[in-house]
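Structures given as structure tokens follow.
What follows draws every value from the coordinates through simple rules; no lab data is involved. Computed from a prediction, not measured in an experiment: that's the story for all the values here. Cβ atoms are built from the backbone, for glycine too; each structure is taken alone.
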Structure P
Amino acid sequence: MRTQANDPVDAVLAAGLKDLWYPLCPSSFVAEKPVSLRRLGKKFVLWRETSGLLHALEDHCPHRGAPLSLGIALGDRIACGYHGVQVRFDGVVVSVPGSPGCKLEGAKATRSYHVQEAAGAIWLYHTDLESAEPPALKLPEELSGADYSNFLCYVEWNGDYRYVLDNVMDPMHGTFLHKQSHSMAEGDSSASFQVRETDVGFVFEKIGQRNVNFDWTEWADTGTHWMRLEIPYPKTGGPGGNFIIIGSFTPIAENVTAAFFWRVRKVSGWQRDTWRFLYKNRLEERHWKVLEQDRAILEVMEPDANQREMLYQHDMGIVRLRRHMRNLAKEQLAREQSGQAG
């Protein structure tokens, strides 16, 4: 996605806003062996201790710059595979085998990051400040409440993450792009929309149509950015009421996106077991087909497609979200400039 050349606000957005929690990958991606992940314009190394405790550092050895991810995990530290330099989870060099007692030992020479697990994913707090304690990760009730059951669908798409945000903030595309879906064939093919503010964001919704199709999208900021929508399901879709999707999206690099979609139903007891069985044996394949329709469109969008748009009323939500994101980026720039001036 492009704006005007040399636009500092766009540069902030392209890399990912700071002072937020971002999902990096499904929890299953990281075991005791170090794993390298490129996200948010940076390269991280993640690993676990034998207890399962998770750690994250910049994937960079302070000695010669070799990737720490090619080293060996030794509990709470990594021994670089190049010269054996040991870097602890907090970024402090605790051993230089080739030159014991050198000035590198004891130095905090590698950037460390706060990470935690929730909803089947690993989350990282993206900030320039290595604060002692980041703010709490607050997820929507559907991902944290005992009355809900979810499956995480993780994909990596070639395209700017902001086009993925636009896609989710566009209920009307479901009527056309996904019209062959068993759950999105109902409702009018034309509609009027409105924006409704909430305590943590806003809802973009069809006027006069609810619980018929993909009728609304919510965007929220609770220390992490997430989006929520509901799709009414026929009885053949099993128990649990409307099918809920929670989405969160992380830029990997320029024009590459890590997309997290949690598929959720409000179920408990025997209904939870029924829903989970039905999902794995019938519904999951259908849901992947819907995502594939989105991917096929988004991956061929030209980076400058947003510069040649002719928007109309259905696009109010996209305009509202883009404006809000730019305002957040401007606020971040102002904080950074104020800190430099101080």
Structure Q
Amino acid sequence: MLSNAQSEIIDTYVSADLFDREKLKKYLNTHDMVGNEVFAYCDLGKGNREDRGYHSYSHYLDDEYGFNPVSTATFVRRIPFYFYVSNYEDIRIFGNLGCVVHSIYDRQMNENAEALEQAYVELEYMFYEKQFPLTQIFSYLVDQYGLVTAPFLSWAKYLHLCDDLGWTDYFPESFISKYNMALEAAGQEPVIYEVEEPGVSGEMFFRNGKKIEFSGQFPMDDDGNPVLRWTNIKVKNPASITCSQKKSSPHSSLTIELSPKTVIYGKNMYDFWKKDVWYQLYAGPLYMEFDYASIKDKRKQLGFTQQEVADAIGTTVRTYQKWEGGETTPDGHYLLRLMNWLDLPDPQYVISYTDGD
């Protein structure tokens, strides 16, 4: 039989507008184990998007992705989560149990009963031990990320780290930033956030005049500066670095204003199967050199002799030999002629970069 305290939980957290509370109590009084048929059994059928703007319960509870049979006592304890209804009209507090379940399977990429059970245990920890309001529990990460697949279990880990560290900032302004701070404070490895490809071009950044922009998530320090050690980007000698990161949005930008000595590196950005490989993405003009080997390689590829190239561009063979040997560098006039004759469509073909050291 349900105790008075258990009946009170039902009366408090199960909407009488959406469910038949007496049928729910009857079911629980006659079952030691609760299956997910209980939801349809007591559902009044009033919670649908067409007429009410919300569902009476998360559709994940209809299958094993969101619900596995539990004891009656456990079920009653979790009633506040099972029967929580989102406020679909206020995006600031949008979120529900479905968001939690979705976040687990979006990251696990398969069915994982252990992860699901861990999520329910963490919900109990947040609600009963930390005494967080349900609205905050379900909406905090959705508001942070602007997505329903925000990493719920990572937030739960962060809360436990707060307990260990004596922190009380349970709902930080930027979760991705504070989580990494907590991980490092606890002697653990931080999360590394990788930049996203900004478009179909396959390039990892946009160039706009003296600025280079990356897209992705960029954790910040307490002063609002991006912490590049928590990303796969390294920068030397920038004129400035600014970031548009708001909360934990995955759609932010990092802008690097260039100086003549700026050098930018990206880790594992092109050969994804390789690990811990840094690629030079950009180097300022003071680190650019004429790549004399490139014109030699191209000449041989096309089958020209040094004399033939020299004659074609109007210089002496000795002058051309000095360019190939790296003794001297062609001026702009002859460089353009070289590029024309050797079919080099872009100056990048004849440029090499130092690493800025």
The value -6500 for helix-only ellipticity at 222 nm (-39500 (n - 2.57) for each DSSP H run of 4 or more, over all residues; to 500) was derived from one model only; which of P, Q is it? P
One of P, Q was used to calculate FRET efficiency 1/(1 + (r/R0)^6) of positions 33 and 249 (r between Cβ atoms, R0 = 35 Å, to 0.05), giving 0.25; which? Q
Given structures P, Q, which gives the highest value for percent of Cα pairs over 30 Å apart? Q
From which structure (P, Q) was relative contact order in percent (Cα under 8 Å, 6 or more apart) calculated, if the value obtained is 20? P
If you rank structures P, Q by distance in nm of label points 7 Å out along Cα→Cβ at positions 17 and 97, the highest one is P
Comparing mean count of other Cβ atoms within 10 Å over residues 57-64 across P, Q, which structure shows the greatest value? P
